[in-house]
Structure 1
Amino acid sequence: MTTPPFLTHTPAVRTPRIEDYALVGDLQTAALICRNGSVDWSCMPRFDSGAVFAKLLGTDEHGSWRIAPAIAAGEPAPYADRCRYVGDSLIVESEWDTATGTARVLDLMPPRDGHGPQLIRIVEGVTGTVEMASTLAPRFNYGQLVPWVHDIGGRTVAVSGPDALWLDTSVPGTEKNGAVHHSFNVEAGTWVAFALSWQPSHAPAPEVPDAEVAMKETAAFWESWAGQLVYDGPHREAVIRALITLKALTHAPTGGIVAAPTTSLPEEIGGVRNWDYRFVWLRDASVTLSALLRTGCRDEAVAWRKWLLRALGGDPQNLQIMYRLDGSRDMPERELTWLPGYEGSAPVRIGNNAVDQLQLDVPGEVIETLALAHELGVARCENTERLILRLVDYVRQHWHEPDDSIWEVRGGRRHFTHSKIMCWVAIDRAVRLAEQGVLAADLDALVALRAEIHAEVCAKAYDPQRNTFTQSYGSKELDASLLLLPQTGFLPADDLRVIGTIDAVRKELAPDGVLVHRYRTEGHHVGMDGLPGGEGAFILCCFWLVDGLALTGRLDEAEALFEQLLTLRTDLGLLAEEYDPSTQLQLGNFVQAYSMLGLANSAVLLQELRRNAAKPVVAA
């Protein structure tokens, strides 16, 4: 596999690619900042609020904030020559080399301490003298509404309905057509700060942020958080960046974890597979939490458990697959017709109708994570016993039913194999907890149910002629979720049926042996998932292949594959949901928790297996 073009970046004039963006956040919302200095996506005050900058899914008229070297009217914006995160932080540093000198922009969102979201941008002169320009053009409600921009006591405020943005800077500016323009010079050793603060429009003006203090405190916060991480294996820098990114996708006030901070970035350019990921999927959050737990993060586990108990309340029988950040349940899906979509990929959607789907793997993911938290002494089972028992009852009542699968297909329910295996996992983990004496359950009944599920899956989901489990009962199709088989413990990792399944999925869904697709799509015809068109390789599934190879005894091959997958990252170490091998570009919502946790989990697994392989054998 060749090196993606963005890893050998040279400044160029072009349409921004998904991987051209950096992520900054304050543990309640986030912003995506392009290499050309433009903030093209940010929702305020939280991840699932309306966007105040939506150029990512539209055009200049839908809201952005660009700070970069000044250009003549009509000229395209140049891309930064260098872009990196500052240490183990979420502060982004971009540098432009110009004919007259070099300038640097530092972007950050300070974790909140009693204030609303703030986006701070500090412009520094590095060498010579550089003429800089700032154009702030917020457009509220996902680019639909132009604000009233005016001056209050020397501060610029943009107001639209319930929202207000306050801009503070030391340089004078002008307003035109709902945008604020600043032109200024920076010399070597000098700097200018811009601070943008969101506030409810009816509330008093927020305090003027101290940009220098905010940067120091933000850097200290992230360095302190990263310092608790215990991973010390190969590719540590990549793993730590993945974990920092996962932390950035947590919602501090509630403990929820979003799947991604964006909506409607396409899985196929020009296609319709465009979904809103700014919610808390129980599955995604559970697996994200497991990655954090395995690397030393305890506070996040406690906060997520509390979120889970609040979200499910006393009625797990009405389990949803996803919730809003505060645990509320309603997220009706609708289309924003005024936005053309990224690269013309319409429709742009907010909300997600998948909330009403039945996905029987979810209780297994939740129970497995709660069991892991118990084993690590973070969230004792005694505190979640009632919830686990109710989830077990849910599985007992529903496991025979067809469902919509881990992939949220919209083509009708089936008896998906992975869903059945995860039902088995839910019962198996409950059995383990009962055997330890920490779960007051009918152990004999659980053991019998576990055996019943196991027998049915082996009888109905296994193809003996091809020596592989299949996507669903009676199907000949394969599914990348089957790569999780050796991790579940459903069968021993050295079972020939497990090895055969890993090999079959790789052969059919990863033609190059590296980039794995979730399942076969049907081109421009409506496929199994009820949707036309195709999609890229699913990055998480690529890491599942790493894990499958490693667990089935092919550790050297798994490590080599892992190193190849690291080349898919942007030069900031970030991953979207998918990757298009034909264009070598990332696809789907960005930054994707699933992809980042796949990287972290695979690294931890490889380290554990390598250490175990290196241990001397003690003679009996």
Structure 2
Amino acid sequence: MAIVRLKKLTFCSLISEKSFILEELQKLGGVHLIALKDDGSAAAEIAYSKLVENVGKALKYLKRCAYKRLQVHDAENFDLDSVVKAVLDIQADRRKLFDKRDALLKRIQEIEPWGDFRLPEEELMRGLKLWFYIVPEQLMKRMWAVDLIWQVVHKDNLYSYIVVIADQEPSASIMPVARTHAGKVPLSRLKSQLNHIELTLQDLQAERESLTRWIDLIEANLDEVADKCNLLVAHSLTLDRDDIFIIQAWAPETELATFGQFAIQHQLALVAADPEAGEMPPTLLKNPESLAGGQEIISFYQTPGYFDWDPSVAVFFSFALFFAMILSDAGYAGLFMLLLAGKWRALGQSEAGLRLRMLAVVTLGAALIWGIIVGSYFGYSPRPDSVWGTLKLLDLNDFDAMMRLSIFVGVVHIALANIVMAYQRRSKRTALAPLGWLAVVIGGFLVWQASNQQNDTVQQIGYGALAAGGLCLLMFSSERAIVKPLDWFWVFLDGLKSLTGLTEIFGNVLSYLRLFALGLAGASLALTFNRFAEQAYHAVPGVGLLLSILILLFGHFLNLALCLMSGVLHGLRLNFIEFYKWSVSDEGYPFKPFSKKGVYRD
């Protein structure tokens, strides 16, 4: 439940052994390589990443093919590069042809009413030209007033297709509609081009189907391609001088003995050192697998800095609580559990899936318990004398109690954030500033509660906490070194500046009211659909049963989707915006192990 401490390893060996050493280091795995030169390493990484991406695209395109050939498992005649190139070429050609076909279909549709004609040669027209117009029937009266030579060549229920003969385009003021561009290509030629494109598309589709025989071999080689690309990138990261090369990497402190043995085995020079001042190592998170789902949540938003702390476990449990409070329905939680059961095996196929599966179990378990506590089952409340009714401890319609509970959750969450921040700064004078914010947020909550309950003692304690917190912020928010009396003045000004955050922290606490508001909104919407269904059932005998079932299915499906989006988005938002603001100070980058993924065949 922490960020793994790393050591910077420096390996040195003969340049003739470079390829072998890098291959062995990749087999050993567990290091994050450091670029020792800027020239070409970034470009190489981009190029090789593009290569892996192309293999993935080709595989995906073949898998989407409706008809697949019998798979070939003998790799003797299999050339991955040529197969991938052929697949991507087919994909690009088909995309271009589809665009041309769509344009031709539109063009044919536009000129088909004019028939299959060819424009006469210019010398035969003696300076005259043909101008084409599609005139709605209601505007034909205006057309009869046009003093030009024209002819109706086609007519349907809505439009008349008119050709005007004139030496220059008729003025827009005398014509009832704007001119239509019929073009110079005859309809028969357009249809011939369309037929040729359709035949070419069929041929390309046949080639695509033929290439589907390599799907299994492409899948088997996908990880190996990534490994080879990573190895080529590693070659571009080394520092080469005359007859030796140097490679640096970050490695877990606990694995030093393993890498020391690796250096002895391959006769390498090895130096291990702590991160130097100003260096920012990558962040490697290590949590129990049952709680590692929090790592998956925070990884797509912000990786904490190496010298910061790991918020993944705190986010794991707080997200589960926030989602439960926003969902606020045991019936909906039960439905989500059934969906999770259906996806149980699929989620167990990968490490990330296993982590997210455990997160879903805890989150939905919390949602089920919270739904029972608030007594909501698809919008219905159990009778007070029933077993489920006795388990109902809170009422969503008790606005005052639910608001107090939501604010209390916010106070606890932000207080925890400041406690963590104070611990992170424990060796600095500014560690007292987060404790000041802790006192402010708790004091403000106590004052608010005491004013509602007319409790003078609690109110005085709250004001005392506010005063103590404000004093800590004034005196300990600055990191300035104090070497002369004037420095205290600047420290005091920094403290005044930090006090401007009072409105922000109270605004952050009030943001947690969304837990109550969204939970109430979901419960109210479910209750509304239930009432509509009951009204439809009683209003229309016979058919009313079907209508009520449709209303319940549609209404609860819609509400379920809204609750899911609200629970995920706002559950994450309260962690990433409010909680991170007061607890996570640095942004880092993830530890990327230089390791093999593929299983190589001899």
Structure 3
Amino acid sequence: MAADTTKKHFIRIRGANVNNLKNLSVDIPRDKFVVFTGLSGSGKSSLAFDTIYAEGQRRYMESLSSYARQFLGQMEKPDVESIEGLPPAISIDQKSTNRNPRSTVGTVTEIYDYFRLLYARVGIPHCPKCGREIKKQTVDQMVDSIMSFPERTKIQLLAPVVRGRKGTHAKLLEQAKRSGYVRVQIDGNLYELSEEISLDKNIKHNIEIVVDRLIVKPGIEKRLSDSIETVLDLAEGLLMVDTMDGNIHNFSQSFSCPDCGISVDEIEPRSFSFNNPFGACPDCLGLGYKMEFDIDLMIPDKSLSILDGAIVVTGWQSCTNEGSFSRAILDALAREYDFSLATPFEEYPEKIQDILINGTNGHSVKVYYKGQRGEGVYDVAFPGLIRNVEQRYKETGSDTMKQEYESFMRITPCKTCKGQRLKKESLAVTVADKNIYEITNLSIEKLKAFLADMQLSEQQQLIGRQILKEIRARVSFLSDVGLDYLSLGRATGTLSGGEAQRIRLATQIGSGLVGVAYILDEPSIGLHQRDNDRLLSSLMKLRDLGNSLIVVEHDEDTMRAADCIVDIGPGAG
């Protein structure tokens, strides 16, 4: 009986020989705060990560079905005779920072997901153009808007039944056919419902049912009103009006601005995600910045002439050679616009510089070229250096060439969203007078204060109470581990190893797991003494929930706070 109790209360390691460990046997108390310390190279990390964590992971993998295991690969068994009493293990080290440019502090801690939900449920939409608060549209208002189109305008009333969803949607198309509809528009193409339509199930589709086709003229109001109601029933309050000239007018029973005639889509959590096409800025695709070719990098020394090698960008260095096609194009431009390639670039008039940089605006020049396949005269509309090189960059399949082109680019904030990553419609939704970008750009310290003093209406409080409770708790955990100077919008690729580790630690505290062995690698690294105390109290919280903490550490305060110390050394293992 006593042996059983010992097994329950200890992780018993026998005969560990991983890396520097020399047949090490040790009993580590469970549900306690244990520090592994010792000289560098003594085997602390080998015991914590390569033995305890590795075996915990391996056993977890073994517990999965053989089907699941085939996707996870084989895990090596650590060189150890036996380990008993091992709980599931989670490693929080400093090496696993996410370098994805789309990843932020808010997304990895999942606080941003809660904010997306909050904004979708209690956010107040404003017109992205004039800024006034916008409300839902009635059928009569929609009829009035459509009747204001020029007379004799041909229109199609479309019901958007599928928006950006994967699948073949066969049942939906069959249902539409049975309901008597004749045409459907899929991803911008018109189909007859009588023909066989097969869609790729792995691609996101947009499907609109054509409900009615009309010509705008007096007397159609009754039919228009009936058709609009049919569309709104089919498409859950949305209406698209195609005026057959390439323009689509969106109407919604949800939100529209009567002054600007702008309708805003139904607000959903994905409307605030910069990783989803429904929320991301269409120009930078949610990155907040763009890599653009810079003429100052392409022509660094403007005191040189083109013949002396002023243009240094990849693909254009050959323009100094008489036989090259790029030189033939420049000769043709020089003849057409009366300038010399021997003149220093900075001495060209503004018009000539603009033609070389931005192109001839569709005007063709006659290019005489003699190549290996003979000679001829070609009409070429020169697109300009920047667009020509952009095209080459897009078309090259070589990573080396891509890197070479990128050396002539600069990272600039996106002009459309000004680095805010989201569509203007999403940024026009506010909670307590702040949009989601402004909130995620506050430091954790200021965000905590803002959330505490947040003024919401009674209805907003009722709907958002649970979401806000979760947000406040998670923001507090980030503050507790000494990260109150960070903002949720900070890219994870810019964090230090210690910061990334403490973010993962805060996320784990928020998850509230019990009965887990957490293994940490020097969490106090780079912390001020004041913040170290907060970190220790966070670790205590994890332990008090009923978890085992194994921390590889040299810090004296951490050792003094520990329930047990395992000191390895002075020799290795």
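From 1, 2, 3, which structure was semi-axes √(5λ) of the Cα gyration tensor in Å = 55, 40, 25 calculated on?
Label of the originating structure: 3.
To which of 1, 2, 3 does the computed value 17.4 (mean count of other Cβ atoms within 10 Å over residues 108-115) belong?
Derived from the structure labelled 1.
Taken together, the values in this text are just the output of simple stated rules run on the coordinates, not laboratory data. Small disclaimer: the values here were computed from a predicted structure and weren't measured. Cβ atoms are built from the backbone, for glycine too; each structure is taken alone.
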